[in-house]
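So, here's a batch of structures to check.
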Structure 1
Amino acid sequence: MSGSIVIAEKPSQARDYVRAVGSRYGKVLAARGHLFELASPEKVNPEWKEWTASILRPPSGFYPTEIKSDPGVQRLYREIREAAKNASTIYIATDPDREGEGIGGNILAALRRDLKWNGRVLRVLPLGTDDKSLQEAFAQARPADEFRPLFQSYVARSQADQIFNLSLTRSASVTFKPPGWRGPCRSGAF
């Protein structure tokens with residue numbers, strides 16, 4: 001393995017990077033926001049397909065992450081995965097916030113799982129879109145491990161949303177259902 005790749009959060013960001021730094025840091029690849037999502041409750045436990053007033057917390061405590069079913073998203077991940085096979089360094093250049101950290105972290109976790117990829121990861125913090133700001137951000141890339149707490153914050157928030165928000169929504173729906181209600185339906189009618 002030699003060389004490097006850059007993972008941007010979105011196509012417009014990737015174009016900015018190519019304009020500012022070219023391929024100096026490797027091929028620039030764009031995700032399209034989140035490529036991965038938490039598994040649905042019924043995938044974790046088939047009994048959860050039926051709405052009840054129970055807490056939807058998996059025995060492990062965490063919902064697994066899986067690639068979205070969208071063919072375009074799967075194509076983007078395949079492209080990133082193929083490029084990573086020959087990369088010893090990956091620059092995560094997603095937005096410098098919790099969501100950007102989640103996007104990059106989930107892609108890295110999948111590469112580590114799928115390819116047993118174990119190279120160097122650097123975090124680029126793009127604070128502007130002008131060439132000078134982007135050039136400085138790449139030149140000052142930092143070890144991604146420094147941002148692990150931000151990724152953990154992303155994981156905690158997404159897991160809490162999945163467990164508690166879905167549990168509360170379902171509990172309220174079945175507890176306060178109007179007469180004649182037969183469950184959720186796509187049209188919104190009862």
Structure 2
Amino acid sequence: MVHEKEITVIKKDGIGVFPTDTLYGIVGDAFSKKAVERIYTAKGRSKGKPFIVLISSIADIKKFGIVLNKKQKELLAEVWPGPVSVILPCKSKKFEYLHRGKNSLAFRFPKKKKVLEFIKETGPLVAPSANPQGMIPSHTIAEAKDYFGSDMDFYISGGMLDSKPSKIIFLTDKGIKVLRD
């Protein structure tokens with residue numbers, strides 16, 4: 001298995017820089033409060049700003065207590081997999097450490113095979129861009145190392161990533177509202 005060591009690190013509350021389907025992201029187990037807080041600290045991110053969660057299938061959304069209706073499933077099938085982050089209501093107190101009181105979470109179902117394989121092994125991952133808050137996202141692993149040094153448990157290079165951040169949409173019962181194109 002590729003990246004076996006890094007997958008083990010993630011499963012033990014570790015965090016690292018990983019090439020996602022759009023940009024380099026700082027990844028950690030979405031179900032680990034410890035990993036999530038480590039990422040907030042490393043990024044210097046505002047504690048009220050939730051992270052995007054990478055999933056390996058639409059079914060992963062159920063793990064967050066979110067039940068989709070037929071129309072929502074149809075809309076998701078139109079935009080996923082791909083570089084689109086979808087915000088869904090998540091009122092569960094259990095996931096407050098993720099939604100930060102916003103009562104919603106953003107999910108992305110990547111298209112890149114290597115990214116999906118990694119997520120299938122680790123489970124859902126929080127994955128904000130690999131940069132301190134207010135700084136330009138890392139386009140190379142060297143830039144990420146300059147930003148974070150030993151704050152990360154691992155770095156996985158994916159070459160130069162010169163993509164845009166994902167499109168962000170809010171999925172309502174009635175349809176889609178684009179928040180970032």
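Using distance in nm of label points 7 Å out along Cα→Cβ at positions 11 and 155, single out the structure from 1, 2 with the greatest value. That would be structure 1. Given a computed value of 48, 27, 21 for Cα extents along the principal axes in Å, for residues 51-114 alone, which structure among 1, 2 does it belong to? The read-out was computed on structure 1.
A value of 1.6 was derived for distance in nm of label points 7 Å out along Cα→Cβ at positions 19 and 91; which structure in 1, 2 was it taken from?
Traced to structure 1.
Where does the value 2.1 come from, among 1, 2, when distance in nm of label points 7 Å out along Cα→Cβ at positions 83 and 123 is the thing being computed? Checking each candidate, the match is 1.
Identify the structure, out of 1, 2, from whose coordinates FRET efficiency 1/(1 + (r/R0)^6) of positions 43 and 59 (r between Cβ atoms, R0 = 35 Å, to 0.05) was calculated to give 1.00. This value belongs to structure 1. Of structures 1, 2, which gives -12500 when helix-only ellipticity at 222 nm (-39500 (n - 2.57) for each DSSP H run of 4 or more, over all residues; to 500) is computed from the coordinates? Derived from 1, not from the others. Looking at structures 1, 2, which one was distance in nm of label points 7 Å out along Cα→Cβ at positions 67 and 139 calculated from, given that it came out as 4.7? It was calculated from structure 2.
Source structure of the calculated read-out (relative contact order in percent (Cα under 8 Å, 6 or more apart), 26) within 1, 2: 1. Using the calculated result 1.23 for Cα Rg over 2.2 N^0.38 Å, pick out the matching structure from 1, 2. Only structure 1 yields this read-out.
Bear in mind that the values in this text are calculations on the coordinates, not laboratory data. Only a predicted model underlies this, so the values are computations on that prediction, with no experimental measurement involved. Cβ atoms are built from the backbone, for glycine too; each structure is taken alone.
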